[in-house]
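Each structure below is given as structure tokens.
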Structure I
Amino acid sequence: MRDFERILIVKLSSIGDVVHALPVLKTLRKNYPGAYIAWVVESKAREILEGNKDLDEIIVVSTGKWRKRLNRSTINEIISRIKVLRNKRFDLAIDIQGLIKSGVIAYLSGARVRIGFNRSDAREPLNRLFMTIDPTPIGKDIHIIDKNLSLLRSLGLNSFKKEFTIQTSPADERYIDDFLRSRNIDPENGLIAVNPGIGFKTKGWGGKNYAELSDRIMDELNKKVILTWGPGEEGLVSDISNMMHHKPVTPPLTTLKQATALLRRCEMFIGSDTGPLHIAAAIDIPTVAIFGPTDPIRNGPYGDNHTVIHKNLSCSGCYKRRCRTMECMKGITVEEVYKAVKEKTGDKI
């Protein structure tokens, strides 16, 4: 095993992707207990990392803003971030993103050893230009968590810690307990999180489907449904609630840490390929995952206690953000999802 004292992880976004990279941090900390480890991340996903005791520093960048508004202010901000990276004197950078921009960040860190994916595995093959080590190709039929960890083999590591640390505070826990108490909800009686939100349109299952599913869960399984949501999704959950015959629980807008605390109190999580799904899987909450354009082999909830509903079509795994038919999501019925939920609660159909 090669010795490194100052290590930089580059994984910028999204929330689910950052969650998927947490075992890399845990494995590095196990093998380099005295090393200084920092992580470069976009501001939207930084909260996942805050409070993580395996991490010494979080370095926040705003590449989206920099691209949209390149002016004197953003140029000064970019220069400031570069100086921060250089001053840390990293000797190892691990790029788990596989993009040109993440490769540039790894290069600008000044780390003498830079590890990224093989050209055939990187999302943008030109990322390889910024790396000093070319690992063995991995292939597609592997979960992204295992793919991320495979980068560490270049360091001589073969034993991995597949653990996910998402640290919540006592204040986060109290906030959720107070909210549930104010609604007279006892999680011990069965609370199921239904998350209709999506990162992009082709992952959407439709509000009408979620409304019908939630009604059946409340009516036939006698479980409480809580409609979880994030910024910009309040209208969606309001519409779903209005379509339902039963009244679901709708929480206020939460931070990522508060949402994590809420999910810990749930019996099950239902939703598509989003950050909340992967947070639920990371904290060992059973899930029923509704997958369309993304590949569940690569991006599905990690672990054994999960059920994936997915139609294997000729176009499966397209990862498109726009689609004329959205056949993969429209082909999934409420009955299919309900059956999976019922079986997971212990009731057999």
Structure II
Amino acid sequence: MYINNQLYIDDVERLAALDLPWSTLDGKNILITGATGMIGTTLVDVLMRKGLNKIFAAGRKKAAADARFADYLNDDRFEFVSMDVNALNVDEFSERLKVDVIIHAASNTHPVQYATDPVGSIMSNILGTYNLLELGRRLEIDRFVFVSSVEIYGQARGDDDFDEKYCGYIDCNSLRAGYPEGKRAGEALCNAYIGKFGLDVVIPRLSRCYGPTMRLDDSKAMSQFLMNGVKREDIVLKSEGLPRFSYCYSSDAVGGLLYCLLKGAKGEAYNVSDSSEIMSLREIAEYIAAISDRKVVFELPDAIQRAGFSKVVKGVMLNDKLRALGWEPHDDTRSGVKKTIEILRSIA
């Protein structure tokens, strides 16, 4: 298991004990792209704990996989697959891999990447998704899970919250648009494969996620606040901190993904978000400062950070549809933030 901390182990065991139709995965091979990412890491840990199937963990960097999955490298149920989804040779992999489920979670996911790798940010969600859908079609897989994002909703048109049918404004003529427009196009591709080939696709839309498996250099505001807290530094706020978003602790997001995988309806999208308390960025910064006995300080972002920042100021996701499947978050923002800091301090 990636993190040898009892709080994290408890999260993994709780997810593995969810009341889900796990037997549908018996003997099934699962390909997970973005396996070394925040969501992919915990997902691999949970599925390995269940022991129902073989996991193909796909990524571009073997060293990262070796570090994250050291406990599984000699396990026959685990195999690392070196894969760049944007350059995937579908002919080769359709002969080489025998998989029944594909979970596509590979994507640039934080502002510095959006600004410094804008082409990669859009193409992993368009070309990469096309390649994997085509792979799934050829292998006649049972289910394809496209991990999408709250970003597809864009800017709220007023004071609306986002249900799965909502569509807000995105300025497509901007560098920052590559990520949300890529996710929108990726979802459209999924629906095209449903319509033309009958492929079974389900789409979890993740809110802004955080947790102990995040990249320690993640440039999202929440991640930077958390690392300030881990290091017992003042919390650096690079704006007035007014935006209010839905968040989700990473283990709860993995739980939502599992509900989509095992209970979600073909062709449907599901919001994965904690809806208990919607805190502003400033309120989150102040909470982390309080539990770390530090203070909030203000700092102007540099040009790269500014280019990658979202202009959205409100992004609250309704999660009724996913709750109707039986999912509910275990942690709210305060408990998830506190747990993340405790776990990361223990492994620092």
Structure III
Amino acid sequence: MASPAIEVDVDGVAVRLSSPDKVVFPELDGPAGQKKTLFDYYVAMSGTAAEPGPLLRALYRRPAFLQRFPDGITGDEVYQKHLPRKHPDYLHATLIEFPSGRTGHALCPTIPADIAWASQMGTVTFHSWPTADDGTDAPNNHPDQLRIDLDPPPEKTFDDVRAVALDVVKPVLDELGLPGFVKTSGSRGIHVFIPIRPQWDFIATRRAVIALGREMERRAPDRITMSWWKEERGDRVFIDYNQNARDRSMASAYSVRRSPTARVSTPVTWDELVDVDPAELTVATVPGLLARRGDPWAQMSAASVGIEPLLEMVARDAGDGLGDLPYPPSFPKMPGEPPRVQPSRMVPEHWGLDPR
């Protein structure tokens, strides 16, 4: 029988927590794998409205999609983009626009109770947009982050991705004067966020990341690929540039991931990245790490830069015949986009290709 619901005071807001002893992570013994432990982690990482904790800073005023597992991580997954019509009055929402042109409202955390409610609803991972609500009724159209998602092929390990980040990504960012804030993905990947001024739309910021990725690919063509098509990637680390397209979201900093040991997508310093073990960054250990050395992403917004140098690289690439790259299949055909079909299926007479 499920344990009775309890009411938790979350920074002055009463949040109902049902079935606190429900098992979310079956491989963790006792309370460590239960819903209340995850809930308590998210409440602790949110801090207060007056003094936001690292998770609330990462999610503050950002559209958030919820990866929910109401029956634990071995049960069915619900990926929720829209805030439900029936929800507590204290929740905050923000207007978003989808690639189709339709609009909706997503959860937009501004107080700890927003995050606590989502945890109560079975959320394991918060996936955030690269935009911040500006306080108007306008959709979130101007990103304030560029996101580099280093996605390894099945045969590559975290060590392989780490080497790419340290040997290629960091030096290129340093040369361009771009601040890069790095975190583990919670699995084998690595995410690097670049704070920018919110002056450009999704088209421009996505193209900026494509130009940046192409430069990295030129530096290490045997280790990095920008190819959207898996058949062309080989054993190279893929820079998933489409994480910068509208409606794409990534696991936020300090979000728990769907993993047996409740791993956390954790910000680290570049020095820490040299020998960090992502397996050691979990719900049980990350709060202690923060208590010892603070949050490496605490001052991210203060480091915002412009993307003019990257847009110059976009123009240079276009002059060399390198245009846009394919969008995800859920998008309508975008202006300037190349044929959205994998190369092995491109028949010359259908695509205007030179058959030679």
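Looking across I, II, III, the calculation of helix-only ellipticity at 222 nm (-39500 (n - 2.57) for each DSSP H run of 4 or more, over all residues; to 500) that yields -7000 traces back to III. A value of 2.5 for distance in nm of label points 7 Å out along Cα→Cβ at positions 22 and 270, calculated from one of I, II, III, originates in structure I.
Coordinate-derived values only; no laboratory data. From a predicted model like this one, the values you see are computed outputs, not experimental measurements. Cβ atoms are built from the backbone, for glycine too; each structure is taken alone.
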